[in-house]
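Some structures to go through are shown next.
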Structure P
Amino acid sequence: MNKKLALLSTIVFFGALWGVLEATLGYVLHLIPVPFLAGSIMFPLATLVLLYAYKHTQSRKALLAVGVIAASIKALNFFMPMNHWGIINPMISIVLESLMVVALANFLVSRNLKKQALGFLTASVAWRGAYLVWFAVQFAATGFLAEQIGSFGNVLTFAVFQGLFSGALAFALYKGFELLETRSALSLRIHPLGATFMLTLATVLTVIL
């Protein structure tokens, strides 16, 4: 397999994997009446996907492409009879999460434990802060006031408290997978057919769920 095909297969595989997680676990979590639950759990999973994509590609541009693919899969919901903001906002969050992981990739994979932990916490709080800016833009354009920016307390809770919790969870999840990977000596090999299957699965699940 040539390098370009291998890179493309890796990007598609991890982007589609993220899409599968959004369509399945993300869908279920949003049904649970706990406002912060979905975002707090999905960010750690998204970060795990992105960092394993980074391990395979060693390319920050590839990580951004992974996020774009995941967001594009989410865009399939535009063909469904539903509120478009309920599609656009998750797409924006996916892109913002990708951007923060790209920006802090060196911290997130650092061998310095304190530096690594700081990277996870910063990425989690930062993408939420950027998301609040998006909500402010949305309010200015449409008059819709998202709950997250409804008060200073809501802003603080969403960006800082929930951000730190989610970042700590992301760090713990990543270190757990690192330990599991080390002990099991497993290695993931991505084939174009596997990437195509994952993309097909993500597409089908997004449409039917």
Structure Q
Amino acid sequence: MPLLAPSLLSADFTRLGEDIEMLNQSEADWFHLDVMDGVFVPNISFGMPVIKDIARLARKPLDTHLMIVKPERYFEVFRDLGIDSLSIHYEAVVHLNRAVNQIKELGMKAGVVLNPHTPIVMLTDIITEVDMILIMSVNPGFGGQKFIEGTYGRVRELKKLIKDTGSTALIEVDGGVNFENAPLLTAAGADVLVAGNTVFSAENPSHAIKMLKNHKV
């Protein structure tokens, strides 16, 4: 059974407190926070004041995905906000090993994110240093995009790399996750599924979370 991390980017921000409490009481494992700067990706999401309020209400780990340039500028800020795991893009960092170590030294779990067309092999030198690899199954920047079918092969390739190197990294998948592809992603080797629209557009979001977690191939 995969871990499930609903993305608050798809929540109703006019009733954010209610959606957070729904997640607190659901079978969701983590909260997934997408932070965008309008530079690395063509969209802007939410910043520190909103995250501070989310952290105040959330009773589950905060899994934060930084889609920003020079993310190392904010590592300590996110630590102070109570973030549990921080994932940064391979494509956005010049000194990846240094950045990963900085995150871990601050007491957070460190993840590395790959855009859909960045080869898995690029992770070879960092795979044993990270806690998680986040595979984007859409191009980052907007919710509600169509799932890229080639993701299954990328997950299987990453799973093999993790096994071959003795890494303990979890595989997280983000983008277009739904009831049809969730069990296929889990079968391919995904450990954590991020779901936004599938959860928050459902008539019963809590039930949708349960279905995503318990689906079988």
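Could you tell me which structure in P, Q was used to calculate FRET efficiency 1/(1 + (r/R0)^6) of positions 44 and 156 (r between Cβ atoms, R0 = 41 Å, to 0.05) as 0.75?
Going label by label, the one that fits is Q.
Starting from the value 10.3: which structure in P, Q was mean projected area of the Cα convex hull in nm², for residues 76-195 alone calculated from?
Answer by label: P.
Among P, Q, considering only volume of the Cα convex hull per residue in Å³, for residues 12-107 alone, which has the greatest calculated value?
Q
Assign the value 16.0, calculated as mean count of other Cβ atoms within 10 Å over residues 36-43, to the correct structure from P, Q.
Label of the originating structure: Q.
One of P, Q was used to compute relative contact order in percent (Cα under 8 Å, 6 or more apart), and the result was 34. Which label is that?
P
From P, Q, which structure was Rg and Dmax of the Cα atoms in Å = 17.0, 54 calculated on?
P
For which of the structures P, Q does the calculation of Rg and Dmax of the Cα atoms in Å, for residues 116-179 alone return 14.0, 47?
P
If helix-only ellipticity at 222 nm (-39500 (n - 2.57) for each DSSP H run of 4 or more, over all residues; to 500) computes to -9500, which of P, Q did it come from?
Q
Read the figures in this text as sums done on the coordinates, not as results from a lab. Bear in mind that the values here come from a model prediction, so they are computed numbers and not experimental data. Cβ atoms are built from the backbone, for glycine too; each structure is taken alone.
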